[in-house]
Structure P
Amino acid sequence: MSHNVYIKRTKINAPVETLFAWHARDGAISRLTPPWAPLKMISRSGPGIQKGVKVAFRISIFKIPMIWEAEHIDYQENKVFKDRQIKGPFSKWEHTHRFIADGKENSIMEDKVEFELPFGFLSRPFYGFARKEFERMFSYRHRVLKYDLEHHVDTFKTKRILISGASGTIGSVLVPFLRTCGHEVIRLVRKKKNLLKDELFWDPYNGILDLEKAGPLDAVINLNGVDISRGRWTKKQKKQVLDSRTIPTRLLVEKMKDLDHKPEVFISSSAIGFYGERGDKTLIETADMGDCFISRVCRLWEDASMDAQKAGIRTIQLRIGVVLTPVGGALSRMELPFKTGCGVRLWHGRQYMSWISMDDAISGILYILGNNGIKGPVNLTAPNPVTNKEFSKTLASIFSKKVFFVLPRFVALALWGEMGKETLLASARVKPEKLLDNGFLFQHETLFFALKDMLGR
């Protein structure tokens, strides 16, 4: 094979028509983008993947921001589409997406990239690195594509779903995932002007939301809440933490109750902080709440959703654990220190961390949407929580490093005060009993493989 041609093939248990149609859905590009290599679409000349459509992205290569523009130059339904770089980091880039029927119910996905690096012969030593990065990227793409097509796409009747917090860490991944699974998504936004067709303006702090404009809704997903884990908590910050969760939730519930045709289901965020510091006790959804600031916030947050249930809407309170993604959240802050061999264990390291991969978090939400038997509090965590010592050791091993440093308790308290005590040093060993009892299958039951997939290692 030529040094400037890369090919990846994967067999997928789905008809070729379904596979091809998936790529034409809104959100497909975002869904296929590895979390460690984020890109943002900034313009598009038309819908879909047909010939003539031009797309521009903002990307970052070696932390250097740049624009990548491409044009679709070939399109044969259920067979092939091709895009070519107009402007970007390569001297040449042509990407052929080929779809090959393998009987009536199976297909082969083939990605072929013909490329040339810039700077001519000076780039020859870097072709090996480029191919290695292509393998890293396309292995992720094909894994996601295969799993989604075989487990998620068109698994239940299409729903119209309203999402608040769509630009957040979970929401920004959930939206394209739901769209590629066949659902219609409307995003609540706080800008008034230049609204896109999938956006609806709201101002929760001033009670402004016209849900009638959204049209008929099957589901509402509420993912609001400012980040709790940055810096010491002041009185002002604690008020923001509480208000950013309860005020939007109450407004959504109030407006849903007034609709003639109410949504079937309301999924509202909460967190495993509900349980507080609980040592090594296994915590299922019926466990008592803890006795700390975050526990009280979660209690009020969940209480704000309860009127939806009283109005006959199936209501779920998602008690979300530590979501593993290199884009936002705890892992994004831990990646660089551990990658450079400077990762630390927190205190004695025996405190439990209840984690979940981003893929399982969004898959769990989809599963709840389609399972009418699930309601009330639901622990959105992996089935195998680990101690901080285990987490630190595993993350370091992903980068072939070891953990040499320990952050003492008094230092954590000195740096972060109450926030450090309740988020970094607290122990919550949470079990997702409702998801397991209802048959949900986790992609990532063990931490090592979750981190490998999320970090592309």
Structure Q
Amino acid sequence: MVKKYKNQKTMIKRRTFLKNATVLASTALLPSCNFSTSEKSKRLRIANIGVGGMGAEDLDSISSHKMVDIVGLCDVDSDALKKASMLFPNAKTYSDYRVLLEEMRDKIDAVVVSTPDHTHAPASLMAMNLNKAVYCQKPLTHHVSEAREMQLVAKEKNLVTQMGIQVHSFYDYKLATLLIKSGIIGKVSHVHAWSPKNWGYDGPMPTGSDPVPSNLDWNLWLGTAKERDYNKDFYHPFGDNNFFGNWRKLVDFGCGTLGDMGVHIFDTPYNALSLDVPKTIVNECREPNGFSFPENNKVTYVFPGTEQTTDELKWIWYDGNGAPEKHMDLELPDNEKLHEQGAMFIGEKGKLYLPHFMIEPKLIVDGKYQKMDIGKFNLGAPVRDYDKERKFHYHEFVDACLGKDRCSAPFSYASRLTETILLGVIAGRFPGETLNWDKDLARFKEEKANKYISGTYRDF
């Protein structure tokens, strides 16, 4: 019997939700991903949760693999669902991911989660507790506690997982990682990373409410987030100039610019320098308002040293209009202008400049560009076709499920990167204050910050 979900106003703790998901999964079949050698011709059955906006791109990319069958589609927006269903008429359609996972538990092998950030963990963990492989959009989770939970479940169940950070598999990011690991600039002491995108909001809180569009299930869109009135300018739908949704600007749903572009631009330095999570975090931004993220953030992380870094690594992130601020480390030869987004590695022997994206990294020594021998890395010719290159990351996940490859951004990696990002987001609650993070205890030294490590789930 299919469970009936009612719109309830009570709030439940995260662990209760997770416990319920685990109970639900107790009768699930063993994982059907990781096929045996005798089953290599078996096709991968995938359900996509969220098929509008970025979800539509995820659907297109994952389905382009010749061994994939899209068997389930889910979205709270009936218009988006109808559009996706026209492309995959044989797929069953749902508005509630919980119902999809219940009804199709025996008919799917993997799930793609492409929802707003606050739904990543609830949907992914339910699928994972049903022993399904999961491809989840970045950032992996909305809360640090969720990231740790997803890492734990993935490990305990030995699941194939991948965070949706497609540029991780792009040529230029792979090259930059190999260059740094080769020691081309020696041990790295600083990284500067930036994006002028503004997924923040410094204006007044909204008042009043708008009629909920007929195509939108507002209760399901809110999901585990606290109940509120609908406002067309802040939540849904996706408009022509709002592809990713203003929800990214709001603390109950998104993670700001840091949680969007920061994940992409942090990824290569994080991977290349073999980083774990930071020791301290400071965010220089406006005072919090409890509703939205600041429009400008400057976040300084201090990480323990690794083989690729000095005894400590300082990492500085800039976002919002005018980012980055001027700094001598960011000066380019011949007074060239910085690319709109990117990262700069500062090492003992020089600097490595990595624009975002599909632009080769550049070596700078003594204020001049230097030629690099990249043939030894056997990466082949650069790929300059985004539509082609963006699919590599998705196909890697499919091939891993089929036992033919390994994922390069599994949750064991993605959870730590996401934790780092989210610690910077939390630091925005305490502008200019240094927060000290204990990774073993998963707690701040500053007790007032610990309440933001996890959240509460609404029973919806």
Structure R
Amino acid sequence: MGIAVSSWQLAKEVSIAGELGVISGTAIDSVVARRLQDGDPTGDIRRAMAAFPNQETIKEILNRFFIEGGREAGKPYLDVPKLSIKGNLFSNNLLAVASFVEVWLAKEGHTGIIGMNILEKIQLAIPAQLYGAMLADVDYILIGAGIPAQVPQLLNEISLGNKVAMKVDVADTKEKHYLHFDPRSLGIENFPTKRPLFLAIVTSHALVAYLNKDEETKPDGYVIEYHVAGGHNAPPRAKNHVNEEGEAVYNELDTPNLEKIFASGSPFWLAGGYATPSKVREALSFGAQGVQVGSLFALAQESGFTDENRSSILQSLADPSMRVMTDASASPTGFPFKVIQNNQTLSNDNLYKERTRICDLGYLRTMFQREKGGIGYRCPAEPLDNYEFKNGEVDQAQGSKCLCNALMADIGLGQTRPDGRIEISLLTFGSDLEGPRALRALHPEGWNAMQALNFLKSAI
């Protein structure tokens, strides 16, 4: 969920309770770097770092980012290097260490299972993240927001310590481009890693059939995600699918055929709209192994949301007019993105227009082929004149919001700008509010992960 909303603390509690706890791997290098700059007040990050098998790498990261007692008030965070197809040893080290830290902390002190969720869209981070998570003995990898056909083989090769070449998407060209990654470049020799199980997050039976055709692309199971899920959604399949308000509109074409998915023989879990006891029971009746639930746990006390953001959503749930919009233009990825309409966030058009466009984190940039050769990077959320100069379609960039900075703000790690402003939030949530509202009725002041689990399992 989001950037570190699905925190190691939350995943750990879910895992201890006997379920699969999943941490978010999105922008995890920036999360760890900023927490170090805030002084790592609990010492958790440095405790996990002490278990990393290459301490020279740890020294380099600490020297660059750790500030004893935390950064001065009003001082901006030092950003991590932007991801590049050329590769960068420090960037790969940081990605691997950050993934290791989150998984290690989630697994510390118990024998439960832990997974890590990665966006396929952020391709340049995937190999190093997989390696770092495997060094911490991650049990599951979950990947969506794209077609993760290369992931099974990446896991196979990286678990053996082999070099990999991952095909990456580059716009404005038919030429193939690859990201190269060598686990041994991180200076860790003969360190045993196991291959985690892989769950592909998909929205259609057709994609299940496609991935199952070849053993090289076949995952170990699927999360079947309906379009009411929070965060990114798959684009609607019908033409003219955006209404006058700029909201993506779905119909029966976007409903997965569960009979065909069950007939595939692959284990699957259902997600998006399965956050009540009755829906859990329904999922099991369809042959699913269980459900994946986000929104209920985003509001749990152990999630990465700031107390302010968690309280704001809890209060909104009591209002019948609360609206979660499937914004067709908000995300730089081009995928629809669920946005809570809240006047204190970037969903407020005035606050959005007041913010100076900037792309300083760059996770959602698109690579493109320059006319004069070489690879460039552009983002619909960057300044429009920059985007146009890079042959981006400005009309499609209107309304695009910097999710990288906004989601960092959601967890209290928003950047401080030269004028003293701190980046503001953009809150995502599932549009099916039945489960969260039912749980709020039971726990009006909020709940923890165990109470959310007990609620979901009460009808089984």
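See the values below:
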{"quantity": "Top of P, Q, R by distance in nm of label points 7 Å out along Cα→Cβ at positions 103 and 423, largest first", "calculated": "P"}
{"quantity": "Source structure (of P, Q, R) for log10 I(q)/I(0) by the Debye sum over Cα atoms at q = 0.12 Å⁻¹, for residues 143-214 alone, computed value -0.38", "calculated": "P"}
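A short reminder: the numbers here are calculations on the coordinates, not readings from a lab. As the structure is a computational prediction, the values presented were derived from the model and not from experiment. Cβ atoms are built from the backbone, for glycine too; each structure is taken alone.
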